[in-house]
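Okay, got some structures for you below.
Readers should treat all values here as calculations from the given coordinates under stated rules, not as data from a laboratory. Not measured: the values here are computed from a predicted model. Cβ atoms are built from the backbone, for glycine too; each structure is taken alone.
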Structure 1
Amino acid sequence: MLPQLHRQPWMDSDIETFRDQVRRYIAAEMAPKLPGWREQGYIPRETWRPFGEMGFLLPEMPEAYGGASASIAYQLVVQDELTKAEMPNNVTVHSIASHYIMDFGTEAQKQRWLPKLNNGEMLAGIAMTEPSCGTDLKAIATRARRDGDHYVIDGAKTFITNGFTGNLLIVAARTSGAGSKGVSLFVLETENLPGFRVGRLLEKIGMQASDTAELFFDSVRVPADQLLGGVEGQGFGQLMGALPYERMVIAVPAAAVIDRALELTIEYTKQRKIFGAPLFDMQTTRQKLAEMATIAHVVRSFVNDCTQRLLDGTLDNEAAYMAKWWCTEQQCRVVDECLQLFGGYGYMAEYPIARMYAASRVQKIYGGANEVLKDLVSRKL
């Protein structure tokens, strides 16, 4: 038996009951449809309406805006269970976008959008990455020009999750000058919005059910009251202010993939015969599994501790950077080792381990490239 994880204060019976409810719903209502969603390249937006009505989309939102006023740990449990079921990162992005509004929006903006984001009527995306800039947000070229009581937005975005199916976007655009001080965030309702256009639904090597799109803004007029927070030039600070939470919604899925990959591989090696005996009986196999089980235990312990620190308000940026880069590195390592033990079957797309292998690679890229995060950590050494 593997060693028991230390139980952090947030890991109580209520959250385990919630976890079981989420897991059961995903298994019954989502998992059977996932192959079809992969084939078409997106999950229909209406899928998230009942998910939201069950209280699973944004359980951490205050009751005043339609949530349950639960701790952020409940959202991380949702991310954990979706990932274990091979669901892509649509809710991750939706959650981050919603937190921008919750943390930095005006009261009117919160009242306008959060209830609809909570119940699934709206699905949110974040339009930051551009063809010529990713992690370096200071290089954003999309512009927003003030014109009376509106802003006029021109530019292009790419690799946008929920860009195809979503109907609300947090858009990063330059309102003045160069560098970080000239960036602002806008909230756009995109249905039937003149000048807004969705380009290609991009084909990826993994997470095929997650829609990823190109977006174009051609003189899109946006009312001035849709500037997030109501003050120009606050965008970069708003983005930086949400970093600890954003890193955790990547680190938690990394732990979930490691746990699930190890579980599947142990089961497979005990069934697969080689030279007349189970593959598991080979000493080299057991040693490799022991190495991965150790990594799984350390990653999960780290993530659980960071979750507690996030709840306590003591999770600093550097610890969040470490959690994101290190856990995703371990995710890719463990999944690769697990696939090896599956042999040729591990390379077949019908096997979950193959899909995990393809989906894991992007974890080291989005949410801040791991190389950039390591550099940020090094500056505090």
Structure 2
Amino acid sequence: METIKLYYQDAFLRRFDATVLDCAADKKAWRVVLDRTAFYPEGGGQGADHGTLGGVNVRDVHEADGVIYHTCDKPLAVGETVTGEIDWQRRFDHMQQHSGEHIVSGMLCSTYHCDNTGFHMGADTVTIDYNADIPWEGVLEIERRANRYIWENHPIVIRYPEPAELAVLPYRSKKALEGPVRITEFPGADMCACCGTHVETSGQVGLAKFIGWQKFRDGVRLEVLFGQRALDYLALSWQQNSAIGRELSVKPDATHAAVTRLKEELSAVKQRCDALETEHFASLAAQYDGAGNVLLVQPSMEPDSVRRLCDAVSRTCSGRCAVFAGTDGGYKYAVIHPEQNITPFMKAMNAALRGRGGGRDGFAQGSAACTEEEIRRFWAENT
């Protein structure tokens, strides 16, 4: 006997009574079947409801052949009448995300003559795939249109059309459907075959905010938030932007310009530091003119600086040059011996100094988890 689906009769039903028809052990849980339920099973891109049955936690819900199975922490007695309570915060969030997805997908698909080829409602964001190259500017325009539609508070229309009517309806669907088809429509925005739970009016979606865009297969993948998720995201973004503004002594609406100016200043400072480093490296290189094999152990430097110092000294010392920069337990290194095969030396050095790295044509670069004493001992024994 198929389970009576109360969530289709009233998506806002939070509490209900039902009779337990079956309860079977399933690994470390129990699968409970009721005569009727308000728990929505996972499907159509929407996650399953959570909540309680008779005080027992419901942690998953699935449907098979019209029967809905509730995965519970503890068993329930067959024949018992139990009270079910839906985790309403989770359910309403799912309704906001799902209804919001319908609104933006309907607008995007009609505007760009494409299909929604994938939909995933994650714990944090909703991702939607489209088989068209939709520009980010176009996505933002749809966001403005969708929010206007949301605030106009249009009522949703859900129905099961007769086959003749269904045949001529311009509804969205990813596949051919058989039997009764549930059409979910936000008039003027979207008409789609859908099995999920939805809000009663577009206004209950609250807010739409796209937060991500990337190329995906033959189209794009978008990340979007609706309702409370969108509000929380914007609140956090504002808090972070305000904090940045305080650090830079500017108003929140001027942080981008301030950061751009700071990046330019940092770039100028880096160029000056690079020039000073080059002068310093040339001075060191002059000290080792004709010295043969040279080992330098230096304070921490960026890998590129380690390489540049090693290159400068190797040009004057007429031998093998190794530069290690860091502190005991973590060094960056560069080794240069022009026109020499240093592969055997590098293999031995990495083995002795717990190093990782490599190179070719007389040059190698990497890191080593060793001490300065170990570096100097290896150098003395192998040069």
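Looking at mean count of other Cβ atoms within 10 Å over residues 157-164 over structures 1, 2, structure 1 comes out largest. Could you figure out which one of 1, 2 the value 28, 18, 15 for Cα extents along the principal axes in Å, for residues 37-76 alone was computed from? Of the options listed, only 2 reproduces it. A value of -15000 was derived for helix-only ellipticity at 222 nm (-39500 (n - 2.57) for each DSSP H run of 4 or more, over all residues; to 500); which structure in 1, 2 was it taken from? Considering all the candidates, the number was obtained from 1.
If we compute distance in nm of label points 7 Å out along Cα→Cβ at positions 213 and 277 for structures 1, 2, which one ends up with the highest value? Checked 1, 2; max of distance in nm of label points 7 Å out along Cα→Cβ at positions 213 and 277 sits with 1. The greatest value of relative contact order in percent (Cα under 8 Å, 6 or more apart) among structures 1, 2 is that of 1. If P(r) over Cα pairs in 20 Å bins from 0, in percent comes out at 28, 58, 14, 1 when worked out from the coordinates, which of 1, 2 was used? Working through the options, I get structure 1.
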